[in-house]
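These are the structures, in structure tokens.
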Structure I
Amino acid sequence: QFEDFHNSHAYDLLDQYKDKVPCFNDDIQGTASVVVTGMFSAMRALKQQLKDQKVLFLGAGSAATGIAHLIADAMVEEGLTREEALARIKLFDSKGLVAKKRTAPLTPAKMPFAAEDAPAETFLEAIREIKPTAIIGVSAQGGAFTKECLEEMAKINERPIIFALSNPTSKAECTAEEAYTYTDGRCLFACGSPFKPVEYKGKTFVPRQGNNHYVFPGIGLGAIFSRAKLIPNEVFLVAAKVLADMVKPEDLERGSLYPALSEVREISAEIGAAVAGYIFDKNLAEIEKPADLKKAVKDAMWDPKHAHFIQE
């Protein structure tokens, strides 16, 4: 967590060391992987492609820009140019919509997503101007997705994507109940704080957290197992795809964009094997690839059972 050395250093430290030692930043890259998983799951529910979405972020820190870059990577995989992908993603921070014409210079992380102009001074104005299909909150501003914002998203989209990812609960951009109520039960919702199931018009929605603990154990496992020389950014897209594939149709039916957390050990094994496979395929491993990679990775996982060491 390079942010522990202050947020302003997170990207610099990652850029300085990512091509020298096997490291990753969970706030920037792990968060991005889990959020992209949620977007992939939403695409399954909508029967659409990520490249056709327009995404508006509330918040423009290292977590937001990390997520935004990985969404752009996924859009490029689906056929867009990098420029086209970046143009479909916008950031809104404390000064309004992030734009190139600001008086104060933009940080390098924000610059790729800057709009040409930014007349929108409120988040509601930005929604009306950009008409996003998805809003992603990483602002730590409790209640920032207001009733009006949610209703506007429901007006623009048949099934709006609403990700209120800030935690703890007091800092969540909206609650699960607010999201479902103000979008008439039509939204695809993910959260950063835990929320109980929501009953709305006779249907029970089960919101799940887009939490990093879905991916970082598996990513670490795959990297350690393969003795990775480096951990390339593509690994986080690999992890997102594996996690999204583990979301069952019945999960989506209940509004859950992630698998149950009770499955985290199985999830970690699958992600670990996929990450290790990528490391081997890119010749970044310091050991030979085993014949049965999935079994070898699963066998390498720590099992929390201990022998009795107390002498009689």
Structure II
Amino acid sequence: MAPGAREEYDYVVDADGSGDYESLQAAIDGAKSFPRDRVSIFVADGVYEEKVKVHAWNTEVDLVGESVENTIVTYDDHFDGIDRGRNSTFFTYTLKVCGNDFTARNLTVRNTAGPDVGQAVALHVEADRAAFENCRFLGDQDTVYVAGEGSRQYFDDCYLEGTTDFVFGGATAVFEGCEIHSKADSYITAASTPPREPFGYVFDDCSLTADPEVSEVYLGRPWRDHAHVAFLRSELGDHVHPAGWHNWSRPDVEETVTYAEYDNGGPGAVDADERVSWSEALTPSEVARYARENVLLREADREYAPNWHRIVAE
């Protein structure tokens, strides 16, 4: 446990028994429901093998790891339609966040089920106003599920890896300064943006990298008809397919999706005429609407969600 951690935070989690709790779930379950003030939980370096859920009543939680490399929350679970039905993907998480106004920083969340078992979620977040800073999300298929219609999520300086559809779901999410690492020839995003939402995923100033043997990766395919994804000012490796986007063998969705790019660089950032005809290259005036504050903030946040307003507006 880091010196002074007990005094600085409300609770300390340490696997060696020197903190208030030995597991994250015990600390979350012990926190006050719908607290008046934010609840801060420090997690000491260690490997925490557990399935963790931040309940809807656990609002205003700050989860702070001692270091992103050595504070590791891990579990091994994957899709098993026989045991849990056709929607069992959504049971496979390592960390599930349902409580609004959640933040996490300096920790790793991973699903170790492996590449040969299908869907296996590391992070499942359906909370509104959830922020992740300097975190790693490790897995294969369906690593990060950003969910919740109308929910807003922000990823800053994070590392996300996977094989297929490893960023998926229907939330509005902004990824800034993140590394997006592909481990197989497949698809990065599978957005299911609701048609009433003005934005889906925005990747800004990100780096798209891949394992050495990977050479054909699409930026996205639509999980649902109105998928909305934009890559802005990002560095695209040579593993990105020149077509850029895929219609999931459903030509009808080409009329409803919004797949956009602006000022990307790197060998994967080809001329617009090499991309599929139903994607778009944004103009400087068009890209302005994708600013973080415009995507993630609402008027009421200034008064009723000051922590979120501070995170997004700074």
Value 3.5, calculated as distance in nm of label points 7 Å out along Cα→Cβ at positions 102 and 238 from one of I, II, is from structure I
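A value of -12000 was computed for helix-only ellipticity at 222 nm (-39500 (n - 2.57) for each DSSP H run of 4 or more, over all residues; to 500); which of I, II is the source structure?
Values: I: -12000; II: -2500.
Clearly, the read-out refers to I.
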When I, II are compared on relative contact order in percent (Cα under 8 Å, 6 or more apart), the highest value belongs to I
If distance in nm of label points 7 Å out along Cα→Cβ at positions 30 and 246 is calculated for I, II, the one returning 1.5 is structure I
If P(r) over Cα pairs in 10 Å bins from 0, in percent, for residues 94-277 alone is calculated for I, II, the one returning 11, 41, 38, 10, 0 is structure II
Re distance in nm of label points 7 Å out along Cα→Cβ at positions 286 and 302: value 3.1 computed from one entry in I, II; matching entry is structure II
Output 137 (volume of the Cα convex hull per residue in Å³, calculated) maps, among I, II, to structure II
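Read the figures in this text as sums done on the coordinates, not as results from a lab. These numbers were taken from a predicted model, which means no experiment stands behind them. Cβ atoms are built from the backbone, for glycine too; each structure is taken alone.
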